[in-house]
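Got some structures for you, see below.
Bear in mind these aren't lab numbers, they're just calculated from the coordinates by the rules spelled out. Not measured: the values here are computed from a predicted model. Cβ atoms are built from the backbone, for glycine too; each structure is taken alone.
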Structure I
Amino acid sequence: MKHLNLAAFTIFCLGLAFLVGCGGGGGGGGLFSPDKGFDASAYTFKAMNTTTTPSLANSDVRALLQASNTARLYAGTGNGLYFADPTKATFTFSQVAGLPAVAQAVNALLFAQNGALWVGTDSGLYTVNIMTGAVSAIASFTGEKIMSLAEQSAGVYWVGLATTTASTTVVARSADGSNFTFFGRDQGMTASSVAMIYASENPSLVVVCGQGQSGSAGLFRYKTTGKFEQIDTAPLADGATLFNVVGSTYYAGGPGKGLLYQPNRDSEWKILLKDITPYSMDVAAYGSGYRTWVGSDKALYLTFDLTNFKAFQKSSGLASDTCNAVTQGAYGTFIGHAGVSGGVSIAQVVTQ
């Protein structure tokens, strides 16, 4: 949220005269009309895991990312970082070499504006040159557990960590990609783990989703004074897993609290989806509106109006009901599923 968590949330589809179908990167999707694409009942899914796709040697997919300039789909797993060419009809994954043995558990991925791939692991933060394959460690995070990554603007990075207690190493920020400032309890960040970071181009709208001790977790907003302030403690006092902004509407969620929204800032949170833990929310311009996927612990949800949702589960063809990462873009829509029975799913539109 894991997610994919992930990093930038809004990925805009190609502005072509036609639309590339979800799963257009292999698996039988291809081209379809906008009207067909707006029919939620027309979507099916193809699952890839260690059984169906042995080249993906680990099904515990914790992070998913499309790199459009190299036609690659990256999957960060509990034991290795893998990539495949999403334009091929058959997916064959290869493992990224160069990450140390202690850093094979990948929790977060970020495709930086400078073209580098950032990889957050259970034991440090690394950058990968996707052209040469060269891997470099960022020394500031040696041995640290990295949970989330975001780039606010070119070269301004945010890193979310997990610690055993709230400390001075829960959130980090860098304006040059190498020198980091750390934030913890003394700077208002009382959570002990950061599930995701929403970083807009607006310097005053950086929001961290914190987890940990009840009352000390939830949503935290960065202030340009170098401090964090805890916001929206109710109903997210037990922790937050998701935050996003669409237009002027805020969306958020936490463990078992559902997908919530604020029609106006500082107004009361309202419930869109009940009794779920949302991990990922990917919004893309689609036709004259938006297509939004929401990954959660119980299902994958699709909506075109952010009001009416259709739920998909394993019975729909997904690799798992737990959908912790969703990415849609030029090569289609892909879903990452964590856990030993996870994997990657491709969304497809039935054109017949």
Structure II
Amino acid sequence: MPDNSIDIILNRLSKIQADPKYLARFEPPATNEKIALFEKKFRINLPLSYKKFLLKFNGGLMLYFFREKLLKNRDNFERFKGESVYFLSIEELTDKYDDLKDREWKVDSNTTSPYPLIPFCSLPNSELLVFVNGKKSGEESPVFDAFHEEFPSIWGIVATDFASFLTDYLDALGNPKTIGDEDAGVASDYFDEPSEIKETPEEVLVRTESELLETPDHAFTYCERAEAFKSLDNFSEAFLAINKAIELSPKDAFYYFNRGEILNEAKQHRAALIDFDTAVKFAPEDAFYLSCRAGSLLQLNKLKPAINDCNSAISLDSKSILPYMIRREIYQLLGMEDKAEADQLIIDNLNEEDA
């Protein structure tokens, strides 16, 4: 598509949003700061056309024409998110990416870094559309179907780029084709080649020291240093580094989670629980942080609130294995073997899905 095509398409979307005959709800713009924070935090680049979209509409959806009779007013759009082709907001994208990255979902941790799959659109039945971050994708990744029961090696191309997909979306009144064409290419074709040599903690410290000379206010770089110091069992330096990350980004749950991990390894479990609790405060819809707090509560033998956190995490993401593993351990401690076995069965099934 021409370089200015996304601007033309966004103008078209603006007109659709303003026309009451269309069932469209797109949110006010995301900020440059939030987009930049996402890219810096995870060291990935969002497609340029998609960033233009976010700066115009921070997520949203267009309902199919046959749902008009179900709507009493426009406020009812929220309840159709899970049943629609829905564009995630930058906040939702950040949470979803963080979860997939932590689970290394559908990728081998040894094959590529940073985590390459960027979930930008949710489909009915909790399926996703994704971009692939990497040199092969360049500035405009194709759009791929990412289905739970399949793998990137057969996730076909849905559209050649975001602008093309958004055009198809509007043409189809929010119900575009979302099955990819494997013959046109698959997601794994766009993964960067793996690095044969991983950085040692010492190499991370050298690299990040140099990076901080150029960008001294980069919170994620301090987080990398904290992780490297932790790997070397230098908990005092790790703590200083992660404190600096939190100072620079005081409302980011990710950094409180990392400090909690450092405190846990330093055997300061009660202090760790405070940080996991703070992470949940800043990201209450993130199943991973709830699971981490549940694990911390379990360490302190606070079994009832730990189970409550596990249940909450599962209600947010029923395909996340971690809360089932923690809950199974709690049930075993309580002698509730039937429930522990039921959770083990779920864990086995989820492992088979991700195998």
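Starting from the value 21: which structure in I, II was relative contact order in percent (Cα under 8 Å, 6 or more apart) calculated from? Source structure for this number: I. Looking across I, II, the calculation of semi-axes √(5λ) of the Cα gyration tensor in Å that yields 29, 24, 18 traces back to I. One of I, II was used to compute helix-only ellipticity at 222 nm (-39500 (n - 2.57) for each DSSP H run of 4 or more, over all residues; to 500), and the answer was -500. Which one was it? Value -500 for helix-only ellipticity at 222 nm (-39500 (n - 2.57) for each DSSP H run of 4 or more, over all residues; to 500) corresponds to I out of I, II.
Among the shown structures I, II, from which was the value 15.4 of mean count of other Cβ atoms within 10 Å over residues 221-228 calculated? The read-out was computed on structure I. Which structure, out of I, II, was mean count of other Cβ atoms within 10 Å over residues 101-108 derived from, given a value of 16.4? Derived from the structure labelled II.
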